[in-house]
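Colleague: Take a look at these structures.
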Structure 1
Amino acid sequence: MKDREEERVRDKARDRAKHKGGHKGKRKKKNKSQLGQIIHRLYKNKTAMFGLIVIILLILMAIFAPLLAPYKPTDMDYTAINATPSSTHWFGCDNLGRDIFSRILYGARYSLSLGLITALIGCFIGLFFGTWIGYTGGKADMIWMRVMDVWSAIPGQLLAIVISTALGAGFLNTVIAMSIGGIPGSIRSSRAMCLKEREMEYLEAARSINCSKFKIMYIHMLPNIVAPAIVGTTMSIGTTIMGAAGLSYIGLGIQPPSPEWGAMLSAGRSFILQYPHMLIFPGLALAVTVLSINLLGDGLRDAIDPKN
């Protein structure tokens, strides 16, 4: 009898231990960090992961272009002028005998860096001023929003054309021209998020202990609006790449002999009927890049805010 009672006590103790272990596992799952949840949701989104993989491959191709490209982007082979795709030149050659595949690899450096730098500039300026305007409110908010209304009334691409015409062609001037057109939208979105956050309880607690405005805005409030800003920045990269290619196409952005995709399209437009490969491959590179970035941006938006 004693042995049976001892066995029952041991079984109960084991059941309790298992029950506690199960609760601990649930607690661990519940206490999973917000960043971990975002990464998990992003990982489950197949289209977003496809876009991310393509973007990583494009970045690696741009970084290691000198190793991957069979020719230098400015090398001219006069025996292969307007050559169609072959085993020697995979994507063919342009009207000066330059290998299109090599130029596309090197051109990824210009297009990706243009899109990323321009989007980051707009994001930083938008977060800084949008947070200040949204938290301050009052007359400053009214005045700055009217300025943004006037600024936004001018189409971004048209403003970029005007600025690029005034400054001239070149990488830096193209970055400046594209950045200025995207600032109003970034400021507006940051301000809208701040209007939601400034009435939250944690900010009231910060004000009650006499925190400075700067600390409240950029230490307490800013981290809570960064995630949506990242989504907006990601989505704007594709738009910026297309806009920069458009500037180069009309002769205002990065100019030949630099192998920028828009400049390559501009150089090949005169041969669209005779040698369509001169436009097809740079156009495909541009389309795949922008599509991948937009897929990743959509996935990030769904991962950060799954309710929408």
Structure 2
Amino acid sequence: MIQIDGRRVTFTAPEGAAFLIGDFTDDQDRPIPLETGQSVTIEFPLGAFIEYCFLDSSGKRLADPSNPANAENPWWREYRAVILEGYSPHPLREPLLEAAQGRTESLSWTSTIWAGQRRAYVHLPAGYDPSKAYPIFLVQDGVAYRRTGKLGVVHDNLVHLGRIAPCIFCFLEPQDRTLEYYFNTAYLEFLLQDVIPQLEAKYKITKYGLWGASLGGLASIWAAMQAPEQFPMVVSQSGALQGKPNTTYTRGAPDWLTEQLAARETLPLRISADCGTLEWLIGTNRRFAAMLWQKGYVHQYLERPSGHNWTTWRDGLTAHLEWHLGL
């Protein structure tokens, strides 16, 4: 059960709960012990959107049975939402009735880099003309960006409103997310040798961009850093910009990637980044944004009073699209 009093939210543990977790605990990294019926009060910024759930003594996630506000977490259905005064869903995340929507095609091929088949979904803008060339974003965690984030829908709405030029999205899905996204040079080879040839066999493309959230944001920046001429556009949402190659990812690891970019000449990249103020990555992303400013990168950096969740990322899509494609 939750009670909201301005910025203060009181969480009461339901039967069977042993811990409270959420954006404010780094998910399971810093769980708050709570026995059945016990409460804890936490203060958040006004306008915040917060995900939370409970854990039982074995670590199984439990939904709050008294809160019907589903957080739309694409991986864990048990998460519920807390919505404070001042928050409102982004108005363009659902199809506008008058806006023509694009169409989606599927690609599949036998990978030359990874074992077995790989698949991607390609979102083409409304009125797509195969004789014309378009910019394209290769999107990490593509299923979640397509279904939960509704990136294609937001794009189509903005094109209809005359606020951005149309583009193509290639929604990619990893088989082993941590293996592929965490400083893996094979992932860059996969993009260059597998994905791009598949796309260029079917579509005319002017330039490429990379887009991702969390580890997908890290993978996007890491790949663009190695091949900036190929990937001049980057979007990183709550990028997990910690750690370094040949290590195991751990939260709170040094900002090696930021340090590497700071030590190099400024690359020809246009970077748009964001982060929620309630998540463990806020310091890392602020340091990354400061480095971009100091090095003279063409960039924007945005924050929202929210955590590490798909609502935060979905609400940020318009700003990133207008930064890269705005008219």
Structure 3
Amino acid sequence: MSSTKQKRLFIIDGYATLYRAHYALIRNPLSNSAGTPTSAIFGFANQVFQLIEEEKPDYLVAAFDSKGKNFRHKIYADYKANRSEMPDEIQTQLPYLWTLLEGMNIPVLRVDGVEADDIIGTVANKCSDSGLQCNIVSGDKDFMQLIDDSTFLYAPQARKREKEIFDVSKVVEKWGVSPEEIIDLLGLMGDSSDNVPGVQGVGPKTAMKLIQEHGTIEMIYENIDSIKNVKMKDKLLSDKDNALLSKQLVTILKDVNIDSSVEDFKIKEMNTSKLEEIFKELEFSGLLKKIGSNETIEQKSVDRKKDYKNILNLEDLIGFVESLEQGEMVIS
């Protein structure tokens, strides 16, 4: 992280953060006594509180994808075609997410026809123009193309890794190319998570070597005859269109029309009464304490009186199976 005293803006990659919270607790999911899933919203809230406590941002905003297809689908119909629908457990929690962000007084950015990535790229560009330091809160490698002297990728702690903050030197250390060359790297190697094709048979190491030796994808093809490895040359030539298409798909926009200025993202005091209401409903006692609330959550018990019965004959077994079919609770 830069040691200068620049004002710092943090922009949260909204849905990525929500998904990460959901899957972090997938083996031991949370729910309140009404049966409402709460893992995603609990993890999201905790991460934002931790960010605020540890980093004390001067500006804070969250970016989300809009519904439906975006301009990349017009370029490539199969873009993200391998993505499954949002799990029902997460969809159920979306209304709580919007209430949470409203209670935390964090602005939400969403623009039709573009992705959250492009909104984030645009905000990072606005930060640069305003002399602010921008910190992108996400673990997505695509954002590494935006990193410069005043833009950082703030990858939160996950189950298998500690928090990481990527600057220019760390991008070069990890990928062997500069942030400006990340789009060429991704264009060559593709991205299976977004169904970006790339060049078949070209992985990260090969892509890095090609870029280090020849420069951008366009320069590689301009000097294709200088590539002595015949098999590699054939791969590149057969997938030239995919390489150029992929580079276009992974390039993050920086000029999206956002109906907000950076000053709209200044950190604001939270609406504790609204947060208290949602935390009580979702039974987040720890988060209630975090906002200084003295409210307590009534522990609702479920009657689980056990009624043991031995199955001694076929008639008993048939009766037991019929009770299961009728939805009667069985406790082991």
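No value in this document is a laboratory result; all are computed from the given coordinates. Source: prediction; values computed, not measured. Cβ atoms are built from the backbone, for glycine too; each structure is taken alone.
Colleague: Matching task: 34, 23, 20 is the computed value of semi-axes √(5λ) of the Cα gyration tensor in Å. Pick the structure from 1, 2, 3. Show your work: numbers first, answer last.
Modeller: Values: 1: 49, 33, 13; 2: 34, 23, 20; 3: 44, 30, 17.
Structure 2 accounts for this read-out.
Colleague: Computing distance in nm of label points 7 Å out along Cα→Cβ at positions 69 and 149 gives 4.3 for which of 1, 2, 3? Could the numbers behind the result be given before it?
Modeller: Details: 1: 4.9; 2: 2.4; 3: 4.3.
Only structure 3 yields this read-out.
Colleague: Can you say which of 1, 2, 3 returns 19 when relative contact order in percent (Cα under 8 Å, 6 or more apart) is computed? Could you put the intermediate results ahead of the total?
Modeller: Working: 1: 24; 2: 15; 3: 19.
Computed on structure 3.
Colleague: To test your reading of the models, identify which of 1, 2, 3 gives -24500 for helix-only ellipticity at 222 nm (-39500 (n - 2.57) for each DSSP H run of 4 or more, over all residues; to 500) when calculated.
Modeller: Numbers: 1: -24500; 2: -6500; 3: -13000.
Attributed to the structure labelled 1.
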